[in-house]
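S.K.: Take a look at the structures listed below.
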Structure 1
């Protein structure tokens, strides 16, 4: 599921402004922790997707998906929808449900198996 979502975002990246990296990359947790100003443990890191903006802003889960989709497509609608009162929390609820049930969704070969050098 995670690799399938990653591949979709890569195809959506019309602007070229989204750089996709596996969370298993050696310095990923360190860079996110530095931007957050606190350490991230492996469980928290692997629980969701993360967005680290050029401005140092860090968000995760549904908000990260909304921001990444907006930046990738150059269309602000996903980010705007996330900000609509009630939709952000509802999006997070949906994201958490999918994340906790991801083993039941069809997937592809995990990214780190396809590209071991990236991890």
Structure 2
């Protein structure tokens, strides 16, 4: 006799959820990542991270003068992008509850769920 598969709502499959946080400033990024990890540990989820990825430095060098005349002076601008990666082993419902957090201004969050 064929076994009946349980309905999707009855399954409590645990998946790896990868949360990637990026920001130009470190302090708000650390506040959000610490809050996220604290909430995950309160729910007794398995947590890996935060993994600090290398900082990307975007650089632009441009001439100061708009017309091209005068002394050859240059402006150098740079923007640093900091990144943190957090991996969680959780159910879909727990991941949804966990990701409803307040994000500091300037912090971007990307959530990916790894399939089986």
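Computed from the coordinates by the stated procedures, all read-outs in this text should not be read as laboratory data. Note that the structure is predicted; figures quoted are calculated from it, not measured. Cβ atoms are built from the backbone, for glycine too; each structure is taken alone.
S.K.: Assuming 0.90 is FRET efficiency 1/(1 + (r/R0)^6) of positions 50 and 74 (r between Cβ atoms, R0 = 30 Å, to 0.05) as calculated from a single structure, say which of 1, 2 it is.
M.R.: Values: 1: 0.90; 2: 0.25.
This figure was derived from 1.
S.K.: Given structures 1, 2, which gives the highest value for relative contact order in percent (Cα under 8 Å, 6 or more apart)? Don't skip to the end; give the middle numbers.
M.R.: On the way: 1: 35; 2: 46.
Looking at the calculated values, the largest one is 2.
S.K.: Say we calculate FRET efficiency 1/(1 + (r/R0)^6) of positions 18 and 66 (r between Cβ atoms, R0 = 41 Å, to 0.05) for every structure; which of 1, 2 gives the highest result?
M.R.: Numbers: 1: 1.00; 2: 0.35.
Looking at the calculated values, the largest one is 1.
S.K.: Here mean count of other Cβ atoms within 10 Å over residues 34-41 was calculated and came to 16.0; which of the structures 1, 2 was it taken from? Spell out each step's value before the answer.
M.R.: Values: 1: 13.4; 2: 16.0.
Working through the options, I get structure 2.
S.K.: Could you figure out which one of 1, 2 the value -6500 for helix-only ellipticity at 222 nm (-39500 (n - 2.57) for each DSSP H run of 4 or more, over all residues; to 500) was computed from?
M.R.: Working: 1: -15000; 2: -6500.
Source structure for this number: 2.
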